[in-house]
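What follows is a set of structures for review.
A short reminder: the numbers here are calculations on the coordinates, not readings from a lab. Given the structure is predicted, the values throughout are model-derived calculations rather than measurements. Cβ atoms are built from the backbone, for glycine too; each structure is taken alone.
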Structure P
Amino acid sequence: MDAKRRLVCHAAALAVAGCSAPSWSGNASAPAELAPNGRLRAAINVGNPILASRRSTEDPPTGVSVDLAREVARQLGVELDLVVFSSAGNVVQAVKAQQVDVAFVALDPVRAADMEYTPPYVVIEGAYLVRQDSPVRSNEEVDRPGTRVAVGRGSAYDLYLTRALQAATLVRAPTSPAVVDLFLAQQLEVAAGVRQQLEADARRVGGVRLLPGRFMVIEQAIGVPKGRRNAQAWLATFVEDMKARGSVAAALARHRIEGAAVAPAAPR
């Protein structure tokens, strides 16, 4: 099987089951790096509703990242362990400690110190939320002295805003889903996060609004522990195949995810 057809199969969750496993020609170390313990441990962050969610702590997670993790495991021919986290920061720590084998996280230069990345498979928007009576009307008005911005600790928006904001102050919630509640409880000026999460929170609490536009574009990719370059190379090919074949787009539609888009093909 040549490189172009290496990843031709789709899992039942993604498309048609029953295809043969991929060829490891030229990358024989990839299976051992992806599942060194004979099982694929995939970190799933249910704190990001674009990627995954679950109804309760007893229910299994579902979402785009879960579908992709299942397909990786199927092509490897190994069992899958879904390791659920409530925040991106905890996912990154698990990757750093090599407690998981793959993770679905946002690209960020700080995280690159601890993991190898694939190209992005999905892009989403970071947005700001304020109270209805707030004088702040645009993203450009947020970075001012006296403005306190609630953000999920260790999230992509936390890392980005830590670098980008010069005058405003960040106040960190333990997880991204807790941002708006912290924003309200502490009477902060702004909340930052994934647009879809903020839109859902706005419907839940009322009396708030999102600022128009976005303050950042967040590229979601698959990460592996630092040094697993063969695993990263195989997953990079996997991601490009899933995008090209429409599997990522189909997963977004299946899980009724709005406001996210399939990432462009990586440069050759």
Structure Q
Amino acid sequence: MPQIIDGKLISTQIKDELKEQVAAMKAEGVSICLAVIQVGNDPASSVYVNNKKKACAYIGIDSLSYELPEETTQEELIDLIKELNDRKDVNGILVQLPVPKHIDEDAIIRAIDPMKDVDGFHPQSVGALCIGQPGFVSCTPAGIIQLLKRSGIEIAGKECVVIGRSNIVGKPMSLLLLRENGTVTVTHSRTKDLQEVTKRADILIVAIGKPKMITKEYVKEGAVVIDVGIHRNEENKLCGDVDYDDVAPICSAITPVPGGVGPMTIAMLMNNCVESAVLNR
């Protein structure tokens, strides 16, 4: 039986550690505040925003919520971001993506002060990660590193394969694995002989966006498999990019969906908010 990596448990441990840190900071008169902006009422985005507010409440972080109508202009949104950039009482700014089509996502990400970029998406944050400088790291990849470390899985010297090259997961994930001294290969939709490449992996990170695409034919016996995907199947049940029932018997460790990577993203967002307050003291 593989080790099932429990993201719910590990994320709760991280949130409890942060809760203590926030209480200690409050005792010194330092409060922490996250501003969350949502444009339009996409149901999935509303769920994520709600979960972020709940996590803030649990840890003791103040949250400001801006629910803007779908027709909000890019200029109005950037004006709000600038106002929050200037506010001393706001430590982190998060614009829930995706934004409506008439708004340029890249312009919005660039408008956020890098010192308040708790999502880790600003080009300055990404550049800092590339050259090993301190900066905010995209929450999902940062969460995966914590999952591995807190599960006792060694990264240094391991053959690590990432499936997917997105700016939010694939690219920062590969850089973080390099930082931990992993030997990293990034694969994607154009990779030839994908199964051959993935079967070399001691640690396989799957962020391809296709339900149950990765079967045991892609996985080396004894590998660690981290599934970033989240989808609903024909029965409306959640599943990942990995065919869990097919792959689990040959793994040494695997993340379930749900309850694996998902909870870690919000835990690391909270961690970035606390870090922002520490940096800006």
key: Origin of the derived value 5.2 (distance in nm of label points 7 Å out along Cα→Cβ at positions 41 and 137; candidates P, Q)   = P
query = A value of -12500 was derived for helix-only ellipticity at 222 nm (-39500 (n - 2.57) for each DSSP H run of 4 or more, over all residues; to 500); which structure in P, Q was it taken from?
reply = Q
